[in-house]
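Several structures are given next for inspection.
Every read-out reported here was derived from the displayed coordinates using simple, explicitly stated rules and does not represent laboratory data. Quick caveat, the model's predicted, so the values are computed rather than measured. Cβ atoms are built from the backbone, for glycine too; each structure is taken alone.
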Structure P
Amino acid sequence: MGFIEIFLKKDANVITKLDIETFISKRIEENLNLDYKDIRAYSDFDELSKDVSSFANSEGGLIMLGVSEESFGKGEHLKIFPKAITWGDDTLSRERLEDKLIEKIHPRINGLRIIPVREGNGSRRVIFLIDVPKSDTSPHMASDERYYRRMNFRRVPMEHYEVANLFKTNWTMREKIVEKIFDPLSSILEKHIKELEKFSCPFSHEIEQILSQTYYKMHMPHELLEKIQYYIDQIKELNKKEYYARRAMNKIVNRNVLQHMEGKCEASDDEMMLEFAASNGRSLSNLYVQTIYEILLKGLKIQTYLNSTHLRNYGSIYVSHPGKNGARRDRVLDLNEFDELVWKKCLKETSENTVINQMKESAEFLSDYAWDLIEELTRY
């Protein structure tokens with residue numbers, strides 16, 4: 001949750017003119033996390049860079065660019081309140097404002113949000129809400145090559161020792177985040193990639209367990225944390241897709257095997273379990289469970305797969321399935337015959353199945369996404 005949501009009690013993307021007017025009517029005083037600025041301040045990017053960087057170097061906050069202010073009292077008793085909306089014309093753009101702040105503040109502030117609010121009713125006039133997070137990469141230097149921090153409702157230049165302490169504190173924190181979160185995450189993601197390349201869905205609980213270290217998590221770059229959470233959500237979605245894809249593949253294999261064997265089975269597809277096992281005097285009863293989906297999804301013949309493994313000497317396939325009255329029916333088939341007469345049909349139907357293809361596409365996407373995450377974690 002950003003400062004826009006904290007102050008206006010509403011999602012940033014649906015803020016309207018009425019929400020701004022209602023907020024102004026509450027007469028909330030400028031403070032450590034809130035600043036009002038007339039829209040004329042839009043044209044002074046050097047000054048804005050000082051204000052925005054001061055928030056990032058402190059506790060973060062919200063700049064309402066397009067709300068004038070009025071003050072009461074003097075000195076220690078000075079208080080500043082919002083006065084009125086000061087609309088800017090439609091030539092003012094969020095993109096230009098963002099580009100200028102990126103240009104003038106170093107390093108750039110991760111998670112900085114700029115939300116335009118339009119007057120509406122046919123008017124394109126605009127103001128901007130600048131949501132500045134407490135930075136995980138501070139201190140940030142403004143365009144005048146100085147560092148600022150927020151103190152009450154003012155920005156003040158930072159002393160040398162304050163800048164040095166920020167550098168030291170953030171460097172120490174960065175080392176801890178790398179040790180406690182980024183390195184373990186990279187290892188888990190590498191393991192996930194191996195599973196995804198086999199079109200097998202990994203579990204997200206290991207990543208969630210690492211991110212349960214709230215103290216370090218809250219100091220992570222906001223954008224990176226969002227990307228990791230997106231990955232977690234997509235892994236959970238893939239888990240659902242995998243379930244339905246496996247059911248579809250199971251039905252395809254069962255149907256084609258039974259048709260080939262001309263067998264009759266009283267059990268439904270959901271109840272029936274076929275175990276494939278390469279056989280050469282001995283069987284491998286776990287072949288079907290561990291590898292049959294991978295072979296099918298990669299579009300390989302059984303023999304081609306076996307030739308690439310230590311099982312290359314196996315030349316038959318052992319099929320076991322429920323027969324009538326629950327009795328087991330067993331049969332040993334020549335592997336080449338099985339590939340040509342049964343497996344070829346399975347491969348074709350699998351390649352044409354929408355549910356299976358969607359699962360494959362999701363797994364391939366997440367594999368690439370995991371590599372990108374690892375690169376980003378390494379750069380940090």
Structure Q
Amino acid sequence: MRVLFLQRGHPYYTSQLSSALCRLGHDVAIILDQKNPDYVGTGDSDRKADYLKLLDPRVQVFWVELSVSSSLRDIIAGFKSMSQISRLIGQYRPDVIHVHDEADYRLYGGLALSGRNPTVLVVHDPELHPGYKANKSAGFVKPRMRHAAERVIVHGEDIKKRLLDVDIIPENRIRVVNHGAYDLYLRWRPVESSSKGLRVLFFGRILEYKGLEYLIKAAPEVVEQVPGVKFVIAGSGPDWQRCKGFIETPDIFVIHDCNVLDSDVARLFHEASVVVLPYIEASQSGVLAIAYAFGVPSVVTNVGSLPEVVHDGETGLVVAPRDSHALAEALVKLLTDSDLRERMGRNAQYEAENGALSWDSIAAETVNVYHDAMRSAK
């Protein structure tokens with residue numbers, strides 16, 4: 001089977017899935033935006049070369065330019081990009097095209113110009129999380145991409161229900177496939193840990209729906225029962241200024257208010273005793289995908305599809321959202337029981353390497369969706 005990925009974002013997701021498809025014997029190509037910093041970096045960094053190292057060498061890569069300005073010159077360039085995408089699709093002649101729920105009109109236009117191709121669309125979030133601003137073209141592009149796709153993949157039953165609530169997509173076109181564990185970060189894992197104590201890690205972009213304030217409020221209660229534990233907050237975002245106002249005992253926190261480099265991501269998860277997601281709203285989480293790869297147990301709230309991934313009592317603990325006391329109790333339970341943490345960590349790592357979150361398993365499920373889409377397109 002010939003599979004073509006078309007996207008602007010989600011670089012690590014596609015690197016893992018495309019490589020797994022190659023291992024299954026399929027031909028894979030990716031069309032990427034040559035100006036996207038996720039792939040090419042900025043300044044002196046050579047992110048483009050680094051990203052290509054993450055791909056199976058059998059994956060073909062085609063680069064197109066998708067500028068982001070709204071000037072007349074870039075609108076003209078956008079039409080050229082659509083033509084280039086259409087031409088590349090025609091040259092590669094894929095059996096199926098795999099796209100993400102993008103709001104870029106050039107991707108939609110390139111697909112439309114290329115004619116009838118079986119398409120599988122991944123919808124990560126049925127609606128924008130609170131704190132995110134909608135792209136101006138999202139209201140036009142996303143519904144059309146969703147309705148044009150033969151099959152739509154979501155990463156959880158709750159996400160499927162929410163998508164059915166907000167969009168007019170027949171239920172028989174939606175398939176639930178797990179989000180794989182991001183084991184690619186293991187290549188940056190340090191040989192030894194520089195941290196000797198217990199650490200609770202909150203990682204990722206800081207937006208209101210992430211519920212960081214509830215972790216900050218829970219921290220003093222945890223420290224009373226687990227002296228010496230540190231709470232690591234790594235990431236940046238518009239809700240940080242508000243959240244840091246809740247910190248009353250700064251000495252128990254380690255703050256990394258920045259965009260974290262991949263090597264530092266690996267170190268943070270390698271050193272973490274527990275990863276915590278105190279979200280008040282969610283769909284699925286790439287943070288959990290990293291935690292599972294590193295074999296770190298998680299404490300999550302019962303929102304979105306998070307409890308579909310974190311099996312309560314097996315790979316982590318699930319608590320009610322907006323409840324700092326319940327969050328503190330769960331953290332204390334894990335931090336005071338090393339055997340429980342180790343058992344849950346092993347279970348999580350097994351899921352990442354050999355279970356439902358391994359990319360080989362996910363690639364096999366995705367191929368079934370591809371075949372379904374191809375049959376539907378006939």
Structure R
Amino acid sequence: MAEGLIARTRRLDGDVDLLAAFGGDGFVFERSRVGLAGRGEALRVHMGEADDALASIDVVDDEVGLPGCGAVAFGALPFDRAMWGTAELVVPSTVWGRAEDGTRWVTTIGSTDTPAHDIEPASPAVEPSRFTVGPTLAPAVWCDLVAEATAAIAGSAFEKVVLAREIEVVADAPFDVASVLGRLRAAYPSCFIAYVDGYVAASPELLVGRSGDVVRAHPMAGTAPRGGDAAGDARLAAGLLSSPTYRHEHQVTIDMVHDTLLDWCSYLDYEAEPSVVAVANVQHLATLVEGRLSQPAPSVLELVTALHPTPAVCGRPREAAEAHITAHEGFDRRRYAGTYGWVDSAGNGQWAVGVRCAELDGAQARVYAGNGIVADSDPRTELRETRAKLQAMLNALVRP
């Protein structure tokens with residue numbers, strides 16, 4: 001599968017801009033300018049084969065030895081776990097990395113004489129200037145779906161379900177990926193900015209990360225808008241923290257993440273009180289979960305498989321919520337509410353929850369946002385919340 005491939009990692013003295021390194025058509029995963037970017041394609045494998053394929057790539061030399069060095073695969077997985085068997089991860093032929101302590105490196109994956117790609121910023125593109133924007137389902141129809149879901153909850157079909165909306169954007173020219181990512185980085189520097197095979201995302205939520213024997217997750221559930229003035233945002237944040245409904249929904253997600261990871265851990269704990277994580281237009285309840293993995297430590301892909309989908313993107317009980325989504329939501333989620341990230345040959349990696357995302361195909365984009373629906377959800381309030389969430393990606397795509 002990876003026969004004859006070798007990986008060489010060299011330390012870099014100069015700084016690395018990961019968005020410049022990915023070149024407009026490669027792969028990238030970064031937060032606060034820390035992460036990985038790749039160009040070219042050394043190998044493409046199904047998810048279930050990724051760990052073995054990476055392990056079979058011979059690490060000839062590694063001057064750095066940090067997570068993300070050596071062979072690395074990038075991926076963006078769909079919401080529907082039944083499709084993960086055929087979902088593909090890509091090992092680029094050149095990968096650049098930038099760590100939190102400022103360490104920079106470049107890895108080449110290929111034959112003995114494979115050269116590294118040069119870092120060349122993407123050529124300026126003619127960006128689209130005219131757009132048609134519209135939902136797959138009319139807002140009134142989506143509100144009816146929310147009312148239908150609350151009725152099902154009242155009838156004890158399930159306790160919670162996440163219902164999403166899909167917005168289609170058609171432009172007069174292909175979207176320039178480098179420009180879209182640059183705008184997302186500027187607006188959402190604390191989010192996980194990524195591009196993989198037509199999928200672009202800027203999510204604040206870490207599904208799971210593994211670095212050696214340290215495992216982390218940062219589940220988020222409970223959202224309020226931001227209005228632009230500090231006093232108003234503070235009142236909305238206080239409302240999140242004091243809301244019994246939001247706190248309960250948040251705790252359910254924390255408990256699921258904690259209980260799932262606990263089987264692999266010698267130690268695992270989470271923050272006693274949630275914090276409020278603010279991004280440009282919304283703010284979320286969030287709690288850090290962190291622990292130590294028992295040996296032998298699982299690959300991050302094993303942890304991803306166990307955790308997805310969390311109650312924050314699906315509902316509970318999981319099977320009943322998934323069935324309702326399939327029967328009633330009205331569109332194929334594709335990679336929305338899935339997960340995206342990277343894994344290295346040692347099983348280290350980071351995977352974010354696939355919200356605040358879009359699927360790009362030339363001059364067409366599909367943008368997604370969803371809300372958790374519970375017994376007392378109000379359809380019009382839920383609609384307003386999806387509109388606030390959708391603005392994150394729409395503002396990066398639609399530029400008059």
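Which one of P, Q, R has Cα extents along the principal axes in Å, as calculated from the coordinates, equal to 63, 54, 42? It would help to have the intermediate numbers written out before the result.
Working: P: 95, 51, 34; Q: 63, 43, 43; R: 63, 54, 42.
Here the read-out was taken from R.
I have 0.5 for distance in nm of label points 7 Å out along Cα→Cβ at positions 251 and 355, calculated from one of the structures P, Q, R. Which structure is it?
Details: P: 0.5; Q: 3.9; R: 2.0.
Structure P accounts for this read-out.
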